[in-house]
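FYI, it's all coordinate maths here, none of it is from the lab. It should be emphasised that the depicted structure is a prediction, and the values quoted were computed from it without experimental measurement. Cβ atoms are built from the backbone, for glycine too; each structure is taken alone.
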Structure I
C-alpha cells in the first residue's frame, strides 16, 4: 500500500476494534484449535488440523492487512473540519433527486467504510466525486450507469 488513504475517525475506530478482537480473541482460539488437532496424532490425514492452519493463515493475513491500513490511514474527523459548508471527505449530505423528488442522506467515506445501505458512499464513487467541492443549494449532475441524474444539495453537515 503506498501513500496515505483517507478514513473517518469512526472507520479507524472500527478497524482498531477489529484488530483488537483478531489478536485477543480469534488468534488464541485458532492456536488452541491447532493444539487440539495436533493432540489427535497423525497430521497427514487430520482435517481439523488442516482447517485450523488454513484459518490461522487467513487470520494472520487479515491482521497484517488491518495493521497496514491503520499505518497508512489519514484519519479525518468530520466534526473537526472547517469547510465552510463545502462538501468534503467525511461530510454528511442531504440530497434531493431533481427528477423523483426523493431525498437521500449520504456520508462521504473511505473505500473500506462504504456501505450504500448505511448511507455511506466512497469518496471515489461517481456521486461523491461530483459532489465534492460543492455547497448546499448547488445542483449537481451525476453520470450514473442508468444515465445522468441531477441532485440538489439541501444540507451539508460535519458530524
Structure II
C-alpha cells in the first residue's frame, strides 16, 4: 500500500491514475461546445471529484515516504521533476477551488482559465518527461505500476 524505495504503493498509484483521468475528463468537458446543463453539471462534478482526489494526493504526499530519485539524471532535472509534481498538485487544487468560487460567485473566471491552462501545460510536461525517460533509460512507468513498457 505504501511506497518502497523504488516503487509507488497501491494507494498513491490509485490516486495518481484516477486524478490523471479526472483532469483529462474535466479539461475535455470544458471544451465541449454545448451549453446544456448536463455538460455544465458534469464539468462541475468532475471538478469536485478532482478536488477531492487532489486533496487526498496532497495528504498522501506528506504521509508516505519519497521514492529514490531516478538514476542518471542531472540535479536540475531532479529538481524540475520534484517541482512539477508539487505544482501539478497545487494548481489542480487551485483550479478546482477557483471553479467552486466561480460557480458560487461568477467571479474568478479568468483566474480559473489561466490556472487551467497552466495545469494542462504542467501535465503535458509531466507526461513528456515520463516518456522521454521511459524510452531512453526505462523503468519510469514501472514505478507507477505499468511494467509492460519497461526497457529491458
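Here mean count of other Cβ atoms within 10 Å over residues 14-21 was derived from just one of the structures I, II, and that gives 16.9; the source is II. Kindly point out which one of I, II the value 35, 9, 4 was derived from, the read-out being semi-axes √(5λ) of the Cα gyration tensor in Å, for residues 6-45 alone. The structure behind it is I.
Given a computed value of -11500 for helix-only ellipticity at 222 nm (-39500 (n - 2.57) for each DSSP H run of 4 or more, over all residues; to 500), which structure among I, II does it belong to? Checking each candidate, the match is I. Cα Rg over 2.2 N^0.38 Å was computed and gave 1.44; which structure, I, II, did it come from? Traced to structure I.
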